[in-house]
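A short reminder: the numbers here are calculations on the coordinates, not readings from a lab. Keep in mind that this is a model prediction, so the values were computed, not measured. Cβ atoms are built from the backbone, for glycine too; each structure is taken alone.
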Structure P
Amino acid sequence: MTPRVLLVEDDEQMRSSTAQALELAGFTVEALASGEEALALAGSGFAGAVVSDIRMPGMDGMTLLGRLHEVDPEIPVILVTGHAEVPLAVEAIRGGAYDFIEKPFVVQELATVIRRAIDHRGLVLENRRLRAVAGKRDDVEARLPGRTQVMVDLRYRLRAIGASDADALVIGPTGAGKEVVARTLHDISARAGRPFIAINCAALPEALIESELFGHEPGAFPGALRPRYGKFEHARGGTVLLDEIGSMPLELQAKLLRVLQERTITRLGSNDPVPLDVRFIAVSKVDLEELVAQGLFREDLLWRLNVAVLHVPPLSARREDIPLLFLQLLREAAARHNLPEREAPAAFLSGLAAKEWPGNVRELRNLAERFVLGLEGAELGPEQGARLAERVAEFERSLIAGAIAAHGGKLRPVYETLGISRKTLYEKMQKYGLDRRLILDAAEDDAG
């Protein structure tokens, strides 16, 4: 992963000259005119540093610092200040900024600070990878397995958000595991022992939707003979999952916004507010910003929900995980049906990574079910199967050899792509007898 510098400066001339000077100093620079652009580029796996002017229209440097640290508190942010703003910059250091530099500055001084920041960031990311690769699997990793960077980042962010009580927004394609992420978020929080109430906003009957969510008093409408708690009250002290939040009617969105802001509800037929101690997790498979643009979703509700956002990747973004994920789903399916686990040969597992999976993890899970029941892979005889450890080793060896060939024998992009440390890569090459010169010679013979 190539370290980058995100340079945020609203003055075009200053932005251009600084970017050019930093590029001459050896950095890869992305010159940005606003903090919003930086937020779109800096995720929890961002390998680089952010340099931002402290005074800008719209989102200023202090606000950007806070927003970036909501994404990842260890992203290094260097603030550029005027002489009168030094006390503000010192305050920013206390608030988590990496460093600040005062205008007018010498580019070499800024470059020195950036190099230190990037080195520090590299150590942070390497430590995370080592913990993910060599550390014990905790409950989060057991539910959301995978060694690709997108999954390492997702688990890191999930653990960081889980410790807070902030509402969250989970976004991802159909079948990717959004509800698993939401349930995990609940189970690692202080609310784990309290109710987890899942509400499918697309399936609520329109005539009864308010009663279902808020409850009602006797006589609130014809047929309401007794008081009734709504789903929000049933979740008191716990978590409410709002699935398919984008399908919620606009009128109800306004009422939900009020609940999120005031943390009270009012039952139908009553004027008395009821305090509500609930964490809300909204889930969507569609881009809510697009719905806002179409007038189908309230912008103020989106801003209220996206304080903490978790993006669940499709399988196409984590192909290296597919074979090992399939083996885990295979074990789970065998245990569920009380059947012996069928062995899948390495060639079959490798083929899974090359397939398209529009249904994502749900589709892969269905395949594992069919495989265990003998409805899939019937042509694979027992003699084709190998022991699990042998299958995993064979797949891992072929994956590393393929990555070495793809990167022309350069090992740094290999271990960065695979999400392992340099030491781990060398150990595995020695274990599997991989010589990068022989691998390149074989690749050239194949090409010829």
Structure Q
Amino acid sequence: MNCDVKNKERAGVINPIFTCQPAGVQFASIGIRYCIGIVHGGQGCVMFVRLLFSQHYKESFELASSSLHEDGAVFGALNRVEEAVEVLLMRYPHVKVVPIISTCSTEVIGDDIDGVVRKLNGTLLKDKFAGREVHLIPIHSPSFVGSMISGYDVAVKEFVSYFAKKGTPSDKINLITGWVNPGDVTELKHLLSVMGIEANVLFETEAFDSPLMPGGNHVSHGDTTIEELTDTANARATFALNRYEGGRAAEYLEAEFEVPAVIGPTPIGIRNTDVFLKKLSDVTGKPIPESLARERGIALDAITDVTHMFLADKKVAIYGSPDLVISLAQFCLDMEMKPVLLLLGDDNTKYKADPRLKEFQEKLDYKMEVIVNADLWELENRIKNEGLELDLIMGHSKGRFISIDYNIPMVRVGFPVYDRAGKYRHPVVGYRGAMLLAEEIANAWFADMEYKRNREPILNMW
């Protein structure tokens, strides 16, 4: 077979692709209205995650810490959780949802965050905040397994399982977007609106692109409501766009409330967007309108303008979150490019059985490597020591030095991107995302051609 899926051979990590599970939980939490998470761990477990969010979105976010210190690491620190909850609720009277997010240190010492939540529900909330709606939700996210991707998946499932409640059946769908940008949410909502479909959007991160208003600075927060989370049990179906970023919640709703789960495909590229819209139409009975066929045609025309002449046979390496990487590889193949190296950056054992990778193994006519639990040294080592020749790198900003050091053009995509302006505003999903992404890939090569003083592009000849 021409697609080789394997683990990286080294035990250590050099230049990681992802950060840890608590980061994913924190990202999910800031997508909920009136929610501030308390991260039970050291202050760095919040500070560096907030820095990542702020670097990428260029906005300010509210997250809290129990500020674990050395004494807590020895004797336990549940008292810090109790103090943190009380201070948070006093300072922010609008807050209703408070996830208690564990970290590696508090999981290792065995702090019982489930127990402290039960205690606070019977004491602090009953005595000091009686009559106020407050939901304390323990979420376990040890940093020594998984990554921010699995942390996000765990958090979505925990929020949904906590709030979902059977009631009156709804014509809405649940849309679990996965870890996407505000521009992606805007595009997804556009597709749903054109088809006349209402949705509980988990999580509503469109508001992360916050305005600068005369009233003063604005702290960004998502807009998914408690009511929408509760209503997820009554939806017509759950569409989890990413298998590893929300799939667990979709499966829970199907098992617990018989809400059908539609997992994938991530609507990146023409083919996957077609499938997504067809599944929406099948589930809801809503027809795909002519206006979307026109959008599709415009995107196809734009992609055709650059595909065969400029993009065909170009070799690309892609790294980042698994659903994004695999979907980008599918899109590149549709544009006649050759993804030769895919780097999936955590220890999820399910990747090797992913049906999309199985399809690569069955159909590819050239050699592709897929590295599981990978880091960015896997990419650099192949370029530096193993003679891998690439025409393009696709991934987030953490790989930019490889692009610089080896003079390989790079398209920024994924999280985090902090060395390009406004990337969070540009979708990669839907027909518009496909068009913009194809043009950005082509423009990256045109710019590289000028940088390397090639007066004419190297064309793919018939």
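Given that helix-only ellipticity at 222 nm (-39500 (n - 2.57) for each DSSP H run of 4 or more, over all residues; to 500), derived from a single structure, equals -13000, which label among P, Q identifies that structure? Mind dumping the intermediate values first?
Details: P: -15000; Q: -13000.
Source structure: Q.
If percent of Cα pairs over 19 Å apart, for residues 243-370 alone is calculated from each of P, Q, which structure is the one that comes out at 58? It was calculated from structure Q. If you rank structures P, Q by distance in nm of label points 7 Å out along Cα→Cβ at positions 59 and 403, which sits at the top with the largest value? Comparing P, Q by distance in nm of label points 7 Å out along Cα→Cβ at positions 59 and 403, the maximum is at P. When mean projected area of the Cα convex hull in nm² is calculated for each of structures P, Q, structure P gives the greatest result.
Hey, mean projected area of the Cα convex hull in nm², for residues 11-50 alone derived from one of P, Q reads 2.9; which structure? Matching structure: P.
Which structure, out of P, Q, was distance in nm of label points 7 Å out along Cα→Cβ at positions 35 and 179 derived from, given a value of 3.8? Derived from the structure labelled P. Taking distance in nm of label points 7 Å out along Cα→Cβ at positions 203 and 291 as the criterion, the top-ranked structure out of P, Q is Q, with the highest value. When relative contact order in percent (Cα under 8 Å, 6 or more apart) is calculated for each of structures P, Q, structure Q comes out greatest.
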